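The following blocks contain the structures, represented as structure tokens.
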Structure I
């Protein structure tokens, strides 16, 4: 046994969410998954709850995380919420295919317990026209991206494991089913608050806000107006999260208010993508025909969603002007965080007035040349102050090399200004500019093998993505530019 020694039945489930009034959820059992099998598990996620990773191979564990049995002490439920989808009020939604087992203590000195939720565990009263299932394709994508984002240092839910089954469900074509076991301190969303606001149920709205404050933001209880303080903190966290998305080139794809975490975590991975050939207008979600959730619009949509949350909390805050003033923290936080992240990506140690112009000029040449986002920032670290020959790896990413050369003159001048040292700067840049991200074609290749019961590529990708900043020369191929056939890959809301 490792130091992470608990079995799933020893995790010690508790049920803070179930202590909310009965209208907040429906208690129900998961729908069993026929003959489930393990696809992959994350040892680093298991360590967060002191779970023995040997459990991944145990039939009782696989049955429990597939919804076939209930772990000792768990109390399954599906939560109700509402939300705006693509900017339009969609009314009541809820956990249509996710079932919460309860929360378990976090390992070590972590203060927050972690909820365990089974995504794809069957129909609930909130499934609407859905079948309550998730498919293997989307489950592998969510599993890998959850763990990849955590390794990148971006606030996110985690994924403990994926289990699969030969049971078929219909999407565009028949596909095999799967369950992802997700973990987060809470899966409460902006839409959870909108639900009670639009139903004009102020006391239920207050119940929810008090629950969130007491469990996750206890320091806000002493504020003059705790509900305004809650809006301010959630808005701040959301701005920080989206600044991190932009800095790493991550696109969520479906930033509906029901997919926005009240803790500022990235949740509900679906048609996501990492920027490759840079295009600020890129839309990673094939379903998003209007481009509402394009890369360039993510910051403003994050702000829009915070305003939706502010409206929902208005009956508790009590004053429109006070609410609007509170929301102003979004733009200042986003701008400050994003600019700080970009300076780190460029290896700049100080802040200068002309940095904005340098950064804007950079994105202009990246846009004009559709330069690979991840490769550019990683290779830029090889640039040397007094040796332009070292520019070749990054320069070769540009068709218009003269455009890069012109920008590099200004960049070198800026580096000279702060007496930058090549070796020191490269170490710092490599620590924030990943070499490896979950490119769609890499996920696609792993999924194709998994659909033939070969899960080795899922495990290999997980291991690589858990060390995104390391060179890993044995995995050099995973950092290459995408092949031509990858241009035809599309992901949608069913992904």
Structure II
């Protein structure tokens, strides 16, 4: 294999492998260095396998509702090992698919740990420690796509037995009976939703004043109501101060959590804890300090074009900071590859990237929340449309949910959209496209939405913002 390239990408997750393929498509000679597995955390231990498990939980939930649909289902149960096996099989299939795509596009793949030994107007140098030896690679441009890992707080460290990270939760050694989930962001709520649906007595602790704190407050409140109806216990404005781990007489294990709420500490006993308190960028061991790369709270500091300030060195995806989303990483990968190839590019706008949470019910959003728009001094118009007024939602047996839109009162600009309910993670893209095309309320009002669909609610919500809703 050649050791000289136009571009070396460090990390083969959804940012790295996409950047490599796009660069290769434009005729650049590209190598990818990956220390663990092609597809990164997203494909192997994140987005894809969690959705596979959540789908199993969704089907299990629907089986219990068979009578509502005029159907019969008896002896309903689940095989956790089989659920996990399906999830891991899907991850393995897609992992192989990434390898095929890289090979198809003639991207060299080097499995090993990378360290950048030099950078500058001349060629950058990357040393890769493989299972057999150390390889020295050179390239004019280097893209950091090393991703992130679960954050561990002192005293709350995972052990894989009683206290789990997302990796342990994807390959559980047992089905939790009494589960504590620390953190109510997307990761925490998705696992809480999965295990709660399968029967775990689930408690979620969130240090901020409401669950799903990055979402619009109205959507967060509706999610809270739905989760409580499903039997979850939600403790917002609370903090896990300590975990005491120890055996119990039955031969299993237990964790006593010391949870502070409003200045008082409450002790609660669990057999399993999932820690989902954020992520830490993978910046160690890459040689970044010696190159003068600025790192802020474990994440590489970049400009709008993902440039690090060190000539020829870029950082994309989770290692470069929020939003920590695979689709953001992929889009940045394409942008940087095209920038390197001399194409005209547009910087990624974080405020136009949708966030999706695949709990039951689903949550999705893009742009400003109502509170953020008001705080920015915007005069706004807000429209809402409930699932209960949509024929398709009622036919699906999914009448709980809401579509909410926020417009600038003066210009008609779509400032934000927020949804909760069935399939909203698919619906949200309609508003994402609208924002990208700088649509106004008039454009959306004049758009014909097909009937009967859930998407009609998107139209009605816009109409509602201007006092023109037909079906509500």
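Here is how the numbers come out for the structure above:
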| read-out | value |
| --- | --- |
| Origin of the derived value 1.8 (distance in nm of label points 7 Å out along Cα→Cβ at positions 304 and 368; candidates I, II) | II |
| Entry that produces -12000 once helix-only ellipticity at 222 nm (-39500 (n - 2.57) for each DSSP H run of 4 or more, over all residues; to 500) is calculated, selected from I, II | I |
| When distance in nm of label points 7 Å out along Cα→Cβ at positions 136 and 328 is computed for each of I, II, the largest belongs to | I |
| Which of I, II yields 44, 36, 33 [Cα extents along the principal axes in Å, for residues 64-183 alone, calculated] | I |
| For 0.90 (FRET efficiency 1/(1 + (r/R0)^6) of positions 24 and 256 (r between Cβ atoms, R0 = 30 Å, to 0.05), calculated) the corresponding structure among I, II | I |
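All of the numbers you see were taken from the coordinates with simple rules; none came from a lab. Since we're looking at a predicted model, the values are computed, not measured. Cβ atoms are built from the backbone, for glycine too; each structure is taken alone.
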